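Take a look at the structures below.
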Structure 1
Amino acid sequence: MALLKDEVQNEVKERFKKLSGSLRLVNFTQKLECHHCEDTRRLTEEIASLSPKISAKVYNFAIDKEKAQQYKIDKIPAIVVEAEKDYGIRFFGIPGGYEFNSLISSIIDVSRGAADLSPESKDKISKITKPLHIQVFVTLTCPYCPAAVQMAHKLALESEYITSDMIESAEFPHLTNKYQVMGVPKIVINEKFGFEGALPESAFLDEIMKASK
């Protein structure tokens with residue numbers, strides 16, 4: 001039985017008409033001790049089946065250790081959205097609920113190889129010359145979280161120095177404790193710098209620029 005209902009599949013197929021280039025969804029999983037791994041794998045493969053421009057590759061996190069290291073995957077379930085280039089866009093935890101739209105949006109952006117950011121934002125991002133790791137903590141019932149996830153992923157798409165992770169808080173409680181996630185979305189940059197809330201593009205980027213300095 002499919003995870004995605006027929007009407008959802010039809011809606012996604014319609015959105016995937018915007019796809020430009022080919023891309024790949026890379027899923028890291030394992031069968032034991034991972035509550036949402038099976039559903040995340042099925043979701044990955046179902047989405048890939050909705051467009052000939054999308055392929056899916058599944059790796060076993062415990063066995064395919066070299067691939068996990070290559071993609072810098074340290075927890076599962078995980079999905080990497082990549083084209084010919086790996087832009088550093090990651091989903092940790094099942095991208096269900098409101099975050100399903102974040103995954104679809106990232107797929108479309110990666111296919112285009114471009115983020116719809118303002119010229120002012122792109123100019124600021126071009127000045128970043130040091131690695132920035134953005135972690136966006138979410139819950140699947142948070143209607144404001146997708147905006148933060150999608151913004152972070154757009155920044156990763158725009159800059160070779162930025163990597164961006166969606167992290168589903170309920171699946172990684174040790175991380176929510178580590179980063180003192182009291183509300184979502186919670187954005188953590190380079191382990192130290194953080195803020196809360198789905199900020200507008202200019203304000204979000206201002207926080208990123210502060211962290212880069």
Structure 2
Amino acid sequence: MRQTVNDVLAAYIPVDAVEAVSHILETHSIHLRITRNRLTKLGDYKPGRNGSPHQISVNGDLNIYEFLLVFLHELAHLKVYERYGRKVAPHGREWKEEYGAMIRRFTGAGLFHPSVCGLLVDYSYRVKASGVAVVDVARALRAFDKDQKPPAWLFLDEIKDTGVFQTRNGRMFRKEEKVRTRFRCLCLDNKKRYLIHAAAKVKPLHLIDG
């Protein structure tokens with residue numbers, strides 16, 4: 001039997017949010033792509049052109065509340081684009097107000113777990129451009145991870161300076177200096193440096209080797 005949109009959504013977001021998100025996808029003509037883990041981003045938005053649908057992608061390895069939060073982040077981009085086109089900054093005041101309002105709307109409707117609603121409402125007035133959220137919110141959302149078996153996943157922010165860690169795609173890095181909300185990290189596999197968000201989930205190498 002072919003899966004419906006609602007069936008697919010139910011595997012990635014809270015069940016209570018399925019109808020709301022399904023309605024948004026239909027109303028705004030959105031093609032939602034669920035992708036593999038991506039090191040440098042959790043989601044993205046591409047506007048529809050010449051009659052093609054808008055495209056929103058979200059990493060499929062996120063837990064249900066992280067997935068919903070990233071979806072709202074990208075949906076806010078869509079709404080700002082529909083209203084202003086490219087006349088405003090991608091993560092400027094207009095986007096922050098739209099994203100914050102969406103978070104409050106979804107928490108007010110009971111579509112996030114009660115244990116994180118207070119943090120999310122507070123965050124909605126100080127939203128950031130990248131990552132799932134600020135580290136305190138991301139840490140609370142970690143309780144809903146699909147894989148709770150040890151070794152536990154930590155946030156990059158929790159890894160000691162110069163510590164070695166592994167990402168979900170199996171690549172190994174050494175943590176270097178902080179650059180705003182991210183850390184510059186040296187990939188030990190290809191010797192290239194990447195900026196990785198402080199709230200990215202990583203596995204300390206000593207837990208793997210221990």
Structure 3
Amino acid sequence: MFIGHFAVGLAAKPLAPRASLPVLLAAPMALDIAWPILVTTGIEQVRIVPGITAASPLALDYMPYSHSLVMAIAWAVLFAIGYVVWIGDRRGAPVLGALVVSHWVLDWIAHRPDMPLAPGVETRVGLGLWNSVPGTLIVETAMFVGGALLYARATRARDRIGGAGFWILIAALTAMYFGAVLGPPPPSVGAMMGLSFGSMAILGVAWWIGRHRENG
């Protein structure tokens with residue numbers, strides 16, 4: 001999933017009111033932040049195989065350290081501890097840890113059986129939502145709209161940047177998502193990694209917009 005991960009982060013704002021917008025978006029994407037680093041360094045492996053699923057051309061051959069269930073829990077603990085040390089928000093830390101683990105759960109729903117359980121364990125699981133483009137688009141778009149509305153209800157804009165800027169971000173992420181699902185596959189793994197690293201700029205935009213919103 002892509003905007004499905006962002007959706008749960010946005011929806012969690014009422015549960016973690018002190019958490020900033022970029023942190024809420026980064027937590028459920030933490031595994032995908034680690035993943036391109038591990039692929040680029042050769043620790044994990046991915047291939048582009050058009051048609052391997054209807055909604056994604058990615059053959060995720062080896063990703064036990066970024067995307068296994070056991071490591072997702074480990075990343076969640078590290079994220080939560082880091083958040084407490086950095087922000088001091090003990091109430092929000094468990095919520096953010098749960099958001100990190102939610103990435104594995106949502107990927108288990110979306111992926112073909114390629115989601116590992118733990119490093120060194122051969123069993124892989126996945127329910128295969130990506131085998132249906134309409135199903136993928138309906139589920140993720142509905143999640144994202146719901147998450148955006150929950151975040152908007154839990155906060156209020158201080159100015160136009162916090163108001164219009166937030167909804168422009170939501171629209172831009174939606175457009176990027178539809179382009180990724182309906183558009184051509186990346187020309188190479190290197191290009192895909194470049195896009196993955198570039199997409200992290202979203203967190204910078206979210207930080208800027210989040211500074212123009214406050215708890216409602």
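Supply the structure label, taken from 1, 2, 3, corresponding to distance in nm of label points 7 Å out along Cα→Cβ at positions 56 and 88 with the calculated value 3.9.
3
Please compute volume of the Cα convex hull per residue in Å³ for structures 1, 2, 3 and give me the label with the greatest value.
Across 1, 2, 3, volume of the Cα convex hull per residue in Å³ peaks for 2.
Compute relative contact order in percent (Cα under 8 Å, 6 or more apart) for each of 1, 2, 3 and report the one that scores greatest.
3
Every read-out reported here was derived from the displayed coordinates using simple, explicitly stated rules and does not represent laboratory data. From a predicted model like this one, the values you see are computed outputs, not experimental measurements. Cβ atoms are built from the backbone, for glycine too; each structure is taken alone.
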